1. Identify which of structures P, Q gives the largest calculated value of mean count of other Cβ atoms within 10 Å over residues 80-87.
2. A value of 1.1 was computed for distance in nm of label points 7 Å out along Cα→Cβ at positions 32 and 200; which of P, Q is the source structure?
3. Here helix-only ellipticity at 222 nm (-39500 (n - 2.57) for each DSSP H run of 4 or more, over all residues; to 500) has been calculated and equals -14500, so which of P, Q was it run on?
4. Which of P, Q yields 0.85 for FRET efficiency 1/(1 + (r/R0)^6) of positions 88 and 184 (r between Cβ atoms, R0 = 41 Å, to 0.05), as computed?
5. From which structure (P, Q) was mean projected area of the Cα convex hull in nm² calculated, if the value obtained is 11.6?
6. So semi-axes √(5λ) of the Cα gyration tensor in Å, for residues 64-111 alone, computed for just one structure, reads 21, 10, 9; which one of P, Q is that?
Structure P
Amino acid sequence: MLLAELAIYHSRPIAPTRRLALGVSQLPCEPAPGVGGVLLGAVAARFGSELDPDLIPELVALTHDLEADRRIPQPRLRYRFQKDLVGLTRSVHRLFRDDETGELRAAFSVDRGRPGQMALGAVYAAGQLPIDVRGDVLAAVRRGLSWPNGIGQGLFAYLSGATAGLVHADAVADPVGWALSTLGIESSGRLPARAVVQRGFRQSLIDAHPDHGAKRDVAAQRIAEIAEARRILLAS
């Protein structure tokens with residue numbers, strides 16, 4: 001299932017001019033950074049790793065300028081950001097939910113543009129988000145730029161703020177709803193009291209233990225999910 005999509009328009013690699021624009025994208029970011037922020041951070045990680053390391057500080061500085069709503073002089077990284085899409089090539093990056101495993105999967109356009117265009121596009125897309133989520137999403141983009149490893153579940157956990165290894169798509173898209181469901185707490189439109197969370201946590205741990213009939217090979221993952229659900233609810 002498609003969760004988020006980023007459309008970047010850019011000049012072709014062989015073109016004499018360097019231009020960049022954004023198309024219509026789907027970037028849900030509430031609660032921040034949301035699946036939209038995870039996608040933007042993943043794009044930054046995927047293409048930032050191919051950039052000259054000397055360019056990363058300029059990208060990071062741009063994220064801070066956008067977060068502070070400062071005027072952005074052009075060009076940046078030698079690319080001019082514009083609104084006009086005429087004559088530009090389209091690259092699309094997507095974030096999916098695997099319907100069988102519940103894990104996040106990313107798909108990147110890698111053969112039409114340059115890494116600098118894709119990384120800049122992710123930064124500018126984050127900078128155009130509403131101010132109440134922009135800071136958290138730009139922080140996810142910065143985390144992506146600093147990511148030293150490959151694209152996978154570890155990255156998605158790092159970008160979303162989830163416990164390492166625990167990146168169920170529902171936990172990113174709707175953390176509170178996922179946490180309530182995980183602990184067996186009925187949603188009432190308000191956050192439950194701490195005592196209710198702790199009670200649900202303890203009962204869920206009992207139910208997840210192999211001594212009470214749970215499958216031993218999935219107990220560790222289930223217990224990790226229960227602990228993460230409690231963390232989300234008590235931190236909200």
Structure Q
Amino acid sequence: MIADRLADVRARIEAAAIAAGRAPDTVGLVAVSKRHPPEAIREAYAAGQRDFGENYAQELRDKAVALADLPDIRWHFVGRIQTNKVKYFASTVARVHAIDRVDHAVAIGQRAGDGPVGVLAAINLADEATKSGVAGDEALALCRALHAVPGIALKGLMTMPPPSDDPEAGAPEYARLAALAERGRAEGLPLHELSMGMSGDYEVAIRHGATWVRVGTAIFGPRG
């Protein structure tokens with residue numbers, strides 16, 4: 001049952017936050033629902049979940065329409081951005097988790113709805129060629145540029161370490177991201193949110209300061 005798995009994830013988030021000396025409500029859970037049907041999202045919503053993440057622009061658009069009767073649902077775009085598809089989600093989302101180009105931010109800002117769209121700068125700390133995101137030494141320059149774009153609100157940083165069966169493998173990247181955010185805040189950048197950690201390692205990410213964890217499989221099960 002989705003509700004049971006969601007309750008387990010929430011309990012583990014709470015325990016990880018307390019172990020790290022943090023208040024549990026400082027960690028937000030994004031239930032990554034890509035390739036799962038609207039009915040699965042409804043089940044999670046009925047169990048109290050409100051933040052849902054999608055990787056594909058048109059899928060988010062279609063689900064937002066199908067679930068428009070859920071008034072306080074919040075959508076997060078967590079995938080790679082394509083400029084020609086920004087129109088499908090820019091006026092709908094609460095957060096965009098993987099901005100690594102200023103022109104993408106401009107496109108989102110131009111299509112924002114009632115208020116600015118919250119965005120997180122994507123940082124590729126492992127320098128993986130297959131992933132989006134700027135290198136660590138370019139992170140703050142990107143953030144300065146994003147902070148000046150009308151229609152968006154820079155909120156923080158996001159990273160995704162290389163896949164591994166070891167939950168601790170991403171710890172160095174998570175620690176580096178937290179340090180980058182601290183440096184940015186010291187110069188006045190609003191880097192208060194850290195989006196990091198997924199189904200296999202979100203407890204490690206919480207230990208290093210994650211404020212958003214992106215959990216899909218541990219809630220919804222394998223994707224179709």
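1. Numbers: P: 11.9; Q: 15.6.
The maximum falls on structure Q.
2. On the way: P: 2.5; Q: 1.1.
Only structure Q yields this read-out.
3. This figure was derived from P.
4. Values: P: 0.25; Q: 0.85.
Source structure: Q.
5. Values: P: 14.1; Q: 11.6.
So the calculation was done on Q.
6. On the way: P: 31, 18, 9; Q: 21, 10, 9.
This value belongs to structure Q.
Read-outs: derived from the displayed coordinates by stated rules, not from any lab. Everything numeric in this text was worked out from a predicted model, so none of it was measured. Cβ atoms are built from the backbone, for glycine too; each structure is taken alone.
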